[in-house]
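Engineer: Structures are listed in the sections that come next.
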Structure 1
Amino acid sequence: MSGTGNLLTDRPELYEERFPDPERLAARWAEATLRRYGSGPRVLDLGCGTGRDAAWLHHAGRHVTAVDTSTAMLAHARHHHPGPDYRHADMRDADLGRVFDAVLCLDSALLHCHTNPELAAALAVCARHLAPGGLLVAELRNGAFLLGDGSLLDGPATATFRRGPTTYTSRTTLHIDHGAQLLRRHRAWTADDGSPPHEEHTAWRLLFPQELRYFL
């Protein structure tokens, strides 16, 4: 364990250990939303991650195409969560050459678009891949929610989980980059197997409801 990449993205088995979701809550919510609005079966999942939700929707009867930029995540998804058609693509410029009845952006995927041009590009991808009358389903923790939780910025937060014989510990610090309108995260990982520490820097766009309405 070393370097400055994203540990949980580079090692999807650790992601699923750190964030278990045996009931597939996001997928169930997405399916309930698709049913509520009478969506057809063709679904595009942008930013599919480990593929857990895409596979659940596939087994629920949807015809799912799922894309992600992480080759490690896609390899894990194909092996552990088969069923969907997994593709390597970026949600900001993907062009699959066909349309879908619904496009999903789950787990705050849109918040990885840090600038206005990136967000506009991602929404253009959604529009390009939606059939007439298609449905965009975006699940995200918007800026009003994130800034409403005062405990987020109280100080470093420590979390621990275990996989096999190894215990992993993260120490996370968040701060607001007001100029860039980002919630930035620094996370330091340590493991008790003797491997070197691992540091990573990530961020989420502080996107507010009125902004999202405007872009849409």
Structure 2
Amino acid sequence: MRPSPGLAFATLTGTVAYLAIAIAGWGGIGAFFAHPARVALTIVLFALAVAALFSGGNISSGMREDRANRWVLGAFGVLGLLAAYLPAYTDRIGFWTLDGDTVRWIGVALFAAGGVLRLWPVFVLGRRFSGLVAIQPGHTLVTTGIYGVIRHPSYLGFVISSLGWVLGFRSGVGVVLTLAMVPVLLARIRAEEALLLDQFGDEYAAYRARTWRLLPGLY
């Protein structure tokens, strides 16, 4: 699916800005790219950003939207900015770091795996996937593939990739920030499920009864 020029510009500009904040936290370009794990994080970050351009996802209010849930976007924005800067900064000054380069590379692996899991459902849903809690025109339920096991695989990917990013900087503070995102994410999930239940009724209720929200066997 061909991305719109506006979406491409916004996505790539946002990615560059996010990386620039992390670079500032680490004290400059040279210092940031002095470690291969941070180079790897950067490569994965831009690879995921480019892939996202072709996913078909959007930020559309569609036919119906739960506008009361928009506060979640602001909360994620604030937490995201902190997660861009503080892990890099605490890594630089050695504050509450998790020792060892092994942690950095585990972080890179989780960031990549979580990013793929985050985008995979967006490609599956295409135009039905919105950054808002909304019902899109022609919206239908997808209940097969990964959606046959968990209802919110993209959100699980988001948590994994967020944890991977902060572990790439060995940041204990970053782990706390990732945990702080979970209640916000759960509020988003509750709003989304309420809207889908109202839209699809018994079909969604039956689907919800046989699947897990995020973690098979746990939640």
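Read the figures in this text as sums done on the coordinates, not as results from a lab. Keep in mind the model is a prediction, meaning the values are calculated, not measured. Cβ atoms are built from the backbone, for glycine too; each structure is taken alone.
Engineer: Computing distance in nm of label points 7 Å out along Cα→Cβ at positions 142 and 166 for each of 1, 2, which one ends up highest?
Structural biologist: 1
Engineer: Follow-up question, since we're still on this one. Once relative contact order in percent (Cα under 8 Å, 6 or more apart) is calculated for every structure in 1, 2, which label goes with the largest value?
Structural biologist: If we compare relative contact order in percent (Cα under 8 Å, 6 or more apart) over 1, 2, the biggest value is for 2.
Engineer: Using distance in nm of label points 7 Å out along Cα→Cβ at positions 86 and 126 for the comparison, can you identify which of 1, 2 gives the largest number?
Structural biologist: Once distance in nm of label points 7 Å out along Cα→Cβ at positions 86 and 126 is worked out for each structure, 2 has the highest.
Engineer: Separate question: Given structures 1, 2, which gives the highest value for mean count of other Cβ atoms within 10 Å over residues 62-69?
Structural biologist: Structure 1 gives the largest value of mean count of other Cβ atoms within 10 Å over residues 62-69 among 1, 2.
Engineer: Follow-up. Once distance in nm of label points 7 Å out along Cα→Cβ at positions 102 and 150 is calculated for every structure in 1, 2, which label goes with the largest value?
Structural biologist: Top value of distance in nm of label points 7 Å out along Cα→Cβ at positions 102 and 150 goes to structure 1.
Engineer: Here's a follow-up. Supply the structure label, taken from 1, 2, corresponding to FRET efficiency 1/(1 + (r/R0)^6) of positions 46 and 206 (r between Cβ atoms, R0 = 25 Å, to 0.05) with the calculated value 0.80.
Structural biologist: Computed on structure 1.
Engineer: A value of 29, 22, 15 was computed for semi-axes √(5λ) of the Cα gyration tensor in Å; which of 1, 2 is the source structure?
Structural biologist: Working through the options, I get structure 1.
Engineer: Further question on the same structure: Among the shown structures 1, 2, from which was the value -8500 of helix-only ellipticity at 222 nm (-39500 (n - 2.57) for each DSSP H run of 4 or more, over all residues; to 500) calculated?
Structural biologist: Checking each candidate, the match is 1.
Engineer: Any idea which of 1, 2 comes out highest on mean count of other Cβ atoms within 10 Å over residues 54-61?
Structural biologist: Greatest value across 1, 2: structure 1.
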